[in-house]
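Got some structures for you, see below.
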Structure 1
Amino acid sequence: MWTRTGECNGCGECCKTVNIIAVRDATLEQHGNLEELKLYLSYRGIRVVGEDVEKNRLYYSLEVPCRELAPDHRCRVHLTPGKPLICYRYPWEKDDIEECGYRFVPGGGGRLGRQEEKSG
């Protein structure tokens, strides 16, 4: 179990892509195998960035920046009712974004909600 620490530093990296979780076995059945799926999705600008066989998941990433991301990497709808809940909760698990102000440390008890967000 990991606990999120830190706070948003306004790097904007999390707002430059759309990340999607897909059901692994159904998707691979449709496409035949992982390499065929990667090829198919690559023609549409979608990358398969990971898989979790145990949880039956595939992870996709699309380079589609949020329309509310300002040139200074700040969110135009931060702390407004227009900001989606998922944005307040991101990141909910470890990722590889070096610029991000959030870190994950071993342990439990962390909350991921609107009240924790301070800037961004």
Structure 2
Amino acid sequence: MAAKYYIYRNLNRGGFSVKYKGLVIDRLDQFAADNVEFRVSDKSRQRARREGRRNVHAFLVCDDYHSVNWKSKTFDKHISENEMVQVYYHPMYTESFVVAGTNTAVTESEHVVAFNGKAFAVPK
């Protein structure tokens, strides 16, 4: 089984951090990833709610990722903005990642693009 990349929103520095084999290997303002699984550690989520403090416990898990330039729309020629939905996670209000507006839980996506601290996904 190959190691996975764990991408999360950096709560202190802004942008996103990438962990691989337990080490932070990259920091990005924007990225794209394919075949993504959305994961939330329930135990850490409960601790964040109980203590009222932020902690890193929600990740986008993928096999590979790359930096993108959203402003020039070069992130992917094959995906239209209309196919994407915004997804978010907030430990005080949701138990998992959800689609903005509908609060429908999302566990995986074919493609995710993230920028300005927000993630947009193509639902599977």
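Out of 1, 2, choose the structure whose coordinates give helix-only ellipticity at 222 nm (-39500 (n - 2.57) for each DSSP H run of 4 or more, over all residues; to 500) equal to -2500 when calculated. The partial results should precede the final answer.
Numbers: 1: -4500; 2: -2500.
Label of the source structure: 2.
Rank structures 1, 2 by distance in nm of label points 7 Å out along Cα→Cβ at positions 6 and 86 and report only the one at the top, that is, the highest.
Numbers: 1: 2.2; 2: 2.7.
Once distance in nm of label points 7 Å out along Cα→Cβ at positions 6 and 86 is tallied for 1, 2, the winner is 2.
Quick check: 28 is what I get for relative contact order in percent (Cα under 8 Å, 6 or more apart), calculated from one of 1, 2. Which structure matches?
Numbers: 1: 46; 2: 28.
It was calculated from structure 2.
Using mean count of other Cβ atoms within 10 Å over residues 30-37 for the comparison, can you identify which of 1, 2 gives the largest number?
Working: 1: 12.8; 2: 19.8.
Greatest value across 1, 2: structure 2.
Which one of 1, 2 has Cα extents along the principal axes in Å, as calculated from the coordinates, equal to 43, 34, 31? Please report the intermediate quantities before stating the final value.
Numbers: 1: 45, 36, 26; 2: 43, 34, 31.
Matching structure: 2.
Comparing mean count of other Cβ atoms within 10 Å over residues 38-45 across 1, 2, which is largest? Before the final figure, lay out the partial values.
Values: 1: 11.8; 2: 15.2.
Largest value of mean count of other Cβ atoms within 10 Å over residues 38-45: 2.
Where a number appears in this text, it was derived from the coordinates with a stated rule and is not lab data. Just so it is clear, the model here is predicted, and its values are computed rather than measured. Cβ atoms are built from the backbone, for glycine too; each structure is taken alone.
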